[in-house]
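Please treat every number below as a calculation from the coordinates, not as lab data. Nothing here was measured: the structure is a model prediction, and the numbers come from that model. Cβ atoms are built from the backbone, for glycine too; each structure is taken alone.
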Structure I
Amino acid sequence: MMKSAAFFLVIALLYGCTSNSKSKKNADTKNNSFQNLPDIPKSITFFGEKINLEDEDIRERLDREIITNVYFQSSTTFALKRANRYFPEIEKILKKQSIPEDFKYLAVIESNLSEVASPVGANGFWQFMPFTANEYNLDINNEVDERLNLSKSTTAACNFLSNAHGVFGDWVNACASYNRGIGGVQSDMSWQQTKHYFDTDMNNETGRYVFRIIAMKLIMENPKAYGFYIPKNQLYHPLKTKTIQLTGKINNLAEWANEKGINLKILRKLNPWLIGNKLTINPSKYKIKLPLKSTKLKSYHSYL
């Protein structure tokens, strides 16, 4: 009996070690999934143009941005979730303005598709500075900041990019100018006697800028290949809304929202450009989004 018991004990221990080894191996494989990244392609279609990626410098710079964004998992995961909500509207405007669809990834690297304010004063999905916003007809005052209006700011970004493309005749150079400024890119190319972004030595931020956008395109077009597995039901779906044209002043947005059956929090979620608690400056030029009744965006007590 003692020998039999000892035999079964040895078998159990061996099975346990094997099982633990397999579990550890499976866990390690899962944890290391981000290390098995796809090879960088030799070329890519970017802004509707074929971009050659065979040059060693170009490949290494792109590789850096792919690795950075893959291992910045929380930020890239949020970008993938938000893209499902916001890309359809952005794509629609880009198409209407005849801007290549790949420019939607510019908004990703600028703001991660969120209404974020930078330390230097840029704001919104497209990170307009106040003086540039005014140049492209985005209102900023103590009541509104249209840099936070997705539709209007996307249209403004399209106008900038269209102007830049008119100067350079090249979408990659136009893209770089969104970060460096049209004059800045022209200056860099002039004294270096170059004609293209990939041949020009620029400051660190601009030098990484286009590569960051290409990296996000590669990752977001094929997230599973880069280790991102997000179930469809966990993506942020577009919110169903209706749009109303204002005809008069709103002296208290909180009261006005309550009259519409919502609250100020919901009103600002759908209209983040409403930064004050009133709308009295030329109110008739603005349209406000409100949730449809079927949208799960309601006052909390309505769910009880």
Structure II
Amino acid sequence: MAKLPVLIGRRLGQLLPIIVFATFVVFALLQFVPGDPAVTLAGDYASKERIEEIRQQYGFDRPLLVQYGVWLLHAVRGDLGNSLLSSAPVFDLILQRLPNTILIASYALVLAAMIGIPLGVLAATRIGSRVDTFVTSVASLGVALPSFWLAILLIVTFSLQARWFPATGARAFNVDPRGALQHATLPAIALATGVIAELARQTRSALIEVLNSQYVRTLRAKGLGPFAILWKHGLRNVSVTLLTLLGLQVNRLFSGAVVIEAVFAIPGAGSLVAYSAINKDFPVVQGVVLVLVTIVILVNLIVDVLNALLDPRVAEA
């Protein structure tokens, strides 16, 4: 446990290079988006002189590395710039939208853990049975099922026909918690389905390996009951694997939020970055990417710390 601060320090030391690399890649890729942001700002019928003036004003005429360096220096000081379309501060736009995305992603992660892990445990303890076949079949279907198609199906079934949940929009959780959860339920289910399937498959595989290990056979020979073996030894040994897998799924959830928010018309960070990329609002795209990358890295840091607490060998690795 004494090496835990070293682990945290090492992970924090990796934070800046990863953020710089990720944001630079996105910054470079945005240059290949068709169209000129200067033309977008000036208008389709603006003169060449006006377009060139805007290009110089916003620094679009500078080399790529210079543009990125200027943006990074401002970002380090907490200034993410202003939107090219609305002139609003990028940080304020993100603060308005990010809570909706975090709510949906967190909701989806909780659903995935509550459903996927028990399904994996159920299948692992009944290998070859109908239950095992059902779980593995459903998991395979869940992995292959497109989230946007499932989202549309959920809207048609539970919003338009049953009228159990709202079809579009969002509510602020701090203002209307019940309404926020009602609006987030269908998006969270659509977002969580693939994660549930992945967790069920990975839990089943990891648990089967543990339950078939030599030391578990020894415990059975000594007369230890199946329940004690499962909970005290089986799940405890796969807990590190499951935590790591949950941490990795956070990135998947934030990525999938772009599509899900578009289907449910949710004003979140995912829809914000998609709209900004289409309209060449580069400062907003860069700001959202920076915030989301930072969140994912911090979540993985928390997972590493929890893994080290569960298994001290992780901190020594």
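Points to keep in mind about this one:
- Top of I, II by mean count of other Cβ atoms within 10 Å over residues 195-202, largest first: II
- Value 0.40, calculated as FRET efficiency 1/(1 + (r/R0)^6) of positions 179 and 259 (r between Cβ atoms, R0 = 41 Å, to 0.05), assigned to which of I, II: I
- If you line up I, II by Cα Rg over 2.2 N^0.38 Å, the top spot, with the largest value, goes to I.
- Computing helix-only ellipticity at 222 nm (-39500 (n - 2.57) for each DSSP H run of 4 or more, over all residues; to 500) across structures I, II gives -24500 for structure II.
- Looking across I, II, the calculation of relative contact order in percent (Cα under 8 Å, 6 or more apart) that yields 28 traces back to II.
- Which entry (I, II) yields the derived value 50, 39, 18 for Cα extents along the principal axes in Å, for residues 203-290 alone: I
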